[in-house]
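Engineer: Take a look at the structures listed below.
Taken together, the values in this text are just the output of simple stated rules run on the coordinates, not laboratory data. Remember, it's a predicted structure, so these values are computed and weren't measured experimentally. Cβ atoms are built from the backbone, for glycine too; each structure is taken alone.
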Structure I
């Protein structure tokens, strides 16, 4: 096993600067997820670790060894791609064994490693089939098996589940996590899906425009997003945002064109510094509660999406769209006026100019 250390990684394609001074330490045995929108640089960063892209500047260490000038095949890594990249004319066994054959590993050792990987992934019965006879999930397991037999120090995953249907993605997420627990090997996983990031990672790195926005445990990122971008990207449905003025009286209140939220007992030195100023108020849909006492935000229900045990309420507040998550048993009608109220403890505060979190 090995850790990965990236120091001041920069990457440019011509005049386009896609990675900016990325510093990142991946702990030995950690499952690290790189997440962000398309074009944020996450796949480029993974390919730099793999040696498939060169850095414009910066240093890459695997197991404390500087590998900038080391060929991909000698970096002790194995990569699993979005497309399975299986040889259609080869059996599953031969696909998994191909890399070992190139290294001239003895046949009996190849057989031992392939069978061991097939057992871990539950694909022993498919070893003599060709890829066209397999489902998408089975092909992805073969791609994983091909990586496992190399016994790499670091596994690199580049959106490996994107081609699978929703049910199979959930299953494969679980299987990859179980694989990590079994192998206890360092894994770096790229995805644009924040649900994958939250459910799979020991730690999440949120990226935007080539910069690391936040690096932390999933629950910490959910509870304490470092800035408005992270708050909007992590969580489904996305966090609601409102511009509001901070007012001090017997406690704290937030005044906007469309609502006033008052918290008489609330205290916050950080917010008191913003008295009389506009800030961004953030609240997640699950923290907006229906208020029968007609306090809080007066909204109009446009659409109610039944999700099973809960409903997503799509409402309007003036010209703003507001989403809340409520118990599905609530009997509500489109066009109805509702009142939504967040507890003070569930609010997030951001600087209007910089987007940075206000603690």
Structure II
């Protein structure tokens, strides 16, 4: 699998296009290339934006340097944590990409692997590459592959009538979970929460975000719903850091400590500010037989994402949680730049 190859630092070849060696994990001391593939967001950080047509932040950009790139230089270009240690980069020239679809697939593979989206292109001395096609990525994303793998009764504090359901998909190591509270009924729409995994907030009690308090508040509201004769569904989606992965999220935290907000931190990493896969949640609901919901969220984009996939959102139920000194800027950014209704 390509994700496994990238994590090991092995080269991959996109069928009919080019071979790529990941800048972050690449393990080929003699590898060099005249070209690198990075994202438009990272290109803008490197002051290449004036050489590009308008592009989405996660769109691919092919750059050529005056001298060949080796892995040490490629990592300095890819990782904003090294910007101060290696401030003078370039000059670089942005060039036309012959196969933009393959290049975009490569950057998405890097994100799915939780890595920086940067590659040496057609490097020398990189070793034998694993071949894949863009069709492989499309198959990996196909939510029809997601199935219920196991389910069990799981009494929780405040609600003994609860069931946990685990979902698994072919080739995807992430195992999403649903917690159904109360007695499922087709006569009423459940109160549901789409909650993306946040190790730092959900488990460690981080004050930098509001994820842990939102999870706790959602469960409390669902428990009250059950006591009033209704039911609830918590979808716990294994999409850490809004889809960029735990390690990249911690890198973004480092940049936030330097003064960047959460959106700009992701941009400097070359990653999108929002990369979650909401069709997975729709598939989970379909497997549970849920087609109409009352959605507990402050994010209108979640409402739109469910409705676009055919789920009827009968009501948006807002969260009301106080800020703390560590997350007030984060919440303001969600309100002002991501459109959350806070």
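Engineer: Given a computed value of -9500 for helix-only ellipticity at 222 nm (-39500 (n - 2.57) for each DSSP H run of 4 or more, over all residues; to 500), which structure among I, II does it belong to? It would help to have the intermediate numbers written out before the result.
Structural biologist: Numbers: I: -7000; II: -9500.
Matching structure: II.
Engineer: Another question, then. Once mean count of other Cβ atoms within 10 Å over residues 163-170 is calculated for every structure in I, II, which label goes with the largest value?
Structural biologist: Working: I: 13.9; II: 17.1.
That would be structure II.
Engineer: Comparing I, II, where is distance in nm of label points 7 Å out along Cα→Cβ at positions 251 and 275 highest? Intermediate values should be presented prior to the final figure.
Structural biologist: Details: I: 1.7; II: 0.9.
Result for distance in nm of label points 7 Å out along Cα→Cβ at positions 251 and 275 over I, II: largest is I.
Engineer: Of the structures labelled I, II, one was used to calculate mean count of other Cβ atoms within 10 Å over residues 35-42, giving 20.4. Name it.
Structural biologist: Clearly, the read-out refers to I.
Engineer: Here is a follow-up. When Rg and Dmax of the Cα atoms in Å is computed for each of I, II, which one produces 21.6, 69?
Structural biologist: Numbers: I: 24.7, 79; II: 21.6, 69.
Source structure: II.
Engineer: Let me ask you something else. Any idea which of I, II comes out highest on distance in nm of label points 7 Å out along Cα→Cβ at positions 187 and 211?
Structural biologist: On the way: I: 3.1; II: 3.9.
Top value of distance in nm of label points 7 Å out along Cα→Cβ at positions 187 and 211, among I, II, belongs to structure II.
Engineer: Quick check: 0.00 is what I get for FRET efficiency 1/(1 + (r/R0)^6) of positions 107 and 243 (r between Cβ atoms, R0 = 30 Å, to 0.05), calculated from one of I, II. Which structure matches? Provide the component values of the computation, followed by the final result.
Structural biologist: Numbers: I: 0.00; II: 1.00.
Source structure: I.
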